[in-house]
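Listed after this line are the structures, all set down as structure tokens.
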Structure 1
Amino acid sequence: MTTTYYSHIDCPLGRLIVQGDGEFITGLYLPQHKGWDGPDAARIQSASPFVAVRQQLAEYFAGERQQFDVPLKLAGTPFQQRVWQELVRIPYGTTITYVELARRVGKPTASRAVGNANGRNPISILVPCHRVIGANGKLTGYAGGIDKKQSLLAWERAALVTQ
């Protein structure tokens, strides 16, 4: 049985909760993350497995990092895995639509299914599901809240301007 650790990471969006198995990050959740009630009693609170992700998130929020290189383990269906793998290919500071994401994963008529997979991404920010928007250009659906999605996109765009 694998031990699951968690820790809190303070950032401009509030207190994030990161979880992992000591080797891989398996979750990163925003405050009031839809569909996640926090760590259960079987998880062990420890900051030591998360030193690298804490540092990289600090660099991201300081506008000094555009990509993350901590090891991730995403648990999901093969379709969800394809969607999540494509999310990390979306360039920093840019957005694509759910329709475009569906096309990129080879399912051009499955934008709704892609949206559902995007919404089940367990590793917010590091797997940038916030970079996916509606076909009309509006911000839609984000498990951490639309205000957090808007803030993340604004941080990225502002960092690009100052570089």
Structure 2
Amino acid sequence: MNKPTIRQATKQDTPLILRFIGDLASYENMSDDVVATEELLNKWIFEDKKAEVVFVCEEEKEVGFALYFYNFSTFLGRAGIYLEDLYIDPQYRNKGYGKALIKHLAAKALDEGCGRFEWQCLDWNKPSIAFYESLGAMSVGGWIPFRLTGDALERVARS
């Protein structure tokens, strides 16, 4: 195996990004939740620049992706990188591609002076949890994620 390469996504990669999102949703048994379209991804990632995507490649073939954005820690007084999604095609897993993406984003966080690099993982995804722990990542106890979407989001915004 050649050393994996990382490349930044461009607008022309939107169909590939959507394919990886669909594959991730299928893996997580959440395909019915995907409403993303190429038009939405183009707007939010490439026009409004609210997120970024990198691909990990084997000999110029994209075998996985990571979608991330910047958040901010008031306690640290600086930005951080939040990894929203990381996915590697099944036939390329356990070859170091996920680690290459994590390493790339960790280095980016350090280079840019970010205070942290964080993400969430589904509690049933034992292979990913073991992988993240092998890197030295720790789960953040005492925090419960909350989310407003759909009708609840609209109700709160309009109240």
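Taken together, the values in this text are just the output of simple stated rules run on the coordinates, not laboratory data. Quick caveat, the model's predicted, so the values are computed rather than measured. Cβ atoms are built from the backbone, for glycine too; each structure is taken alone.
Starting from the value -1.50: which structure in 1, 2 was log10 I(q)/I(0) by the Debye sum over Cα atoms at q = 0.19 Å⁻¹ calculated from? So the calculation was done on 2. If you line up 1, 2 by FRET efficiency 1/(1 + (r/R0)^6) of positions 56 and 136 (r between Cβ atoms, R0 = 25 Å, to 0.05), the top spot, with the largest value, goes to 2.
Of structures 1, 2, which gives 2.0 when distance in nm of label points 7 Å out along Cα→Cβ at positions 96 and 144 is computed from the coordinates? Only structure 1 yields this read-out. Source structure of the calculated read-out (distance in nm of label points 7 Å out along Cα→Cβ at positions 40 and 128, 1.8) within 1, 2: 2.
Could you tell me which structure in 1, 2 was used to calculate distance in nm of label points 7 Å out along Cα→Cβ at positions 32 and 80 as 2.4? Display every interim value, and only then the final one.
Working: 1: 2.4; 2: 3.3.
Working through the options, I get structure 1.
Structures 1, 2 were shown, and relative contact order in percent (Cα under 8 Å, 6 or more apart) at 23 was computed from 1.
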